[in-house]
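Please find the structures below.
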Structure P
Amino acid sequence: MTVNAEAMERACMVGHLSATDLADYLVREAGLPFRDACHITGEAVNLAESKGLDISELSLADLQSIDERIGEAVVDLLDNRASMNARRSEGGTATVRTLEQVESMKGWLGERKSV
């Protein structure tokens, strides 16, 4: 298999993959109920859509125009790579977890070949 990294990067800019990170941030840092955080996140997604952007491409000023409780730290959290690497539980999307799965599959495939 050959991975086309550029195509994968482009694909990650569709669908607002880091939107949940904004909602989680608002719950954790602003103390909002998740329902309210989801509403604010929906507004951010709508703004991004209206600008032809992914939520990860919105500026801090754009985000703060929706809710002033959104702080500077959220810009880094919305980065798709940061979002991916935040999922570190077993089977998660973090690079370290993905590499573990690749190694596990190599072992499994090697065992299958010998059968």
Structure Q
Amino acid sequence: MTTICFYQDTRHAKALHWIREVLGIGYHSTRNDGMTELRINGYQQVRDILGSLLPFIRFKKIQAVALHTAAEILSDNAKNMLESKTLKTLIDLILVIQGENYVTKKKKTKVELYKVLGLTP
């Protein structure tokens, strides 16, 4: 699954409601830590939204480009088995996205990702 997630302190959640209204997609949730999220799921939705937003993104641009590329691949092949070469491309994109994340606990190595998908490096 591909997901775009916007976070905002719940006291300022109006901006997230406005974004959802403008984009016409996604759903809100309020977390226990005082944050509100706007989540947009799905290959085609993420591809389309990122395609529109990429020229304006200033932070996390590298992640956005990698996710947009992955969403394009996945939306074009969602109902088909992906070839080994395509899976390897997706793994490279996952590693780019992981490398730009702040969280370090959940990162998988290239070898681990290959193993999950039944590929050999």
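Please state which of the structures P, Q yields -16000 when helix-only ellipticity at 222 nm (-39500 (n - 2.57) for each DSSP H run of 4 or more, over all residues; to 500) is computed from it.
Matching structure: Q.
If you rank structures P, Q by distance in nm of label points 7 Å out along Cα→Cβ at positions 6 and 22, which sits at the top with the largest value?
If we compare distance in nm of label points 7 Å out along Cα→Cβ at positions 6 and 22 over P, Q, the biggest value is for P.
Out of P, Q, which has the highest value for Cα Rg over 2.2 N^0.38 Å?
Top value of Cα Rg over 2.2 N^0.38 Å, among P, Q, belongs to structure P.
Throughout, read-outs are computed from the coordinates displayed, never taken from laboratory work. Please read all numbers here as calculations on a predicted model, not as lab measurements. Cβ atoms are built from the backbone, for glycine too; each structure is taken alone.
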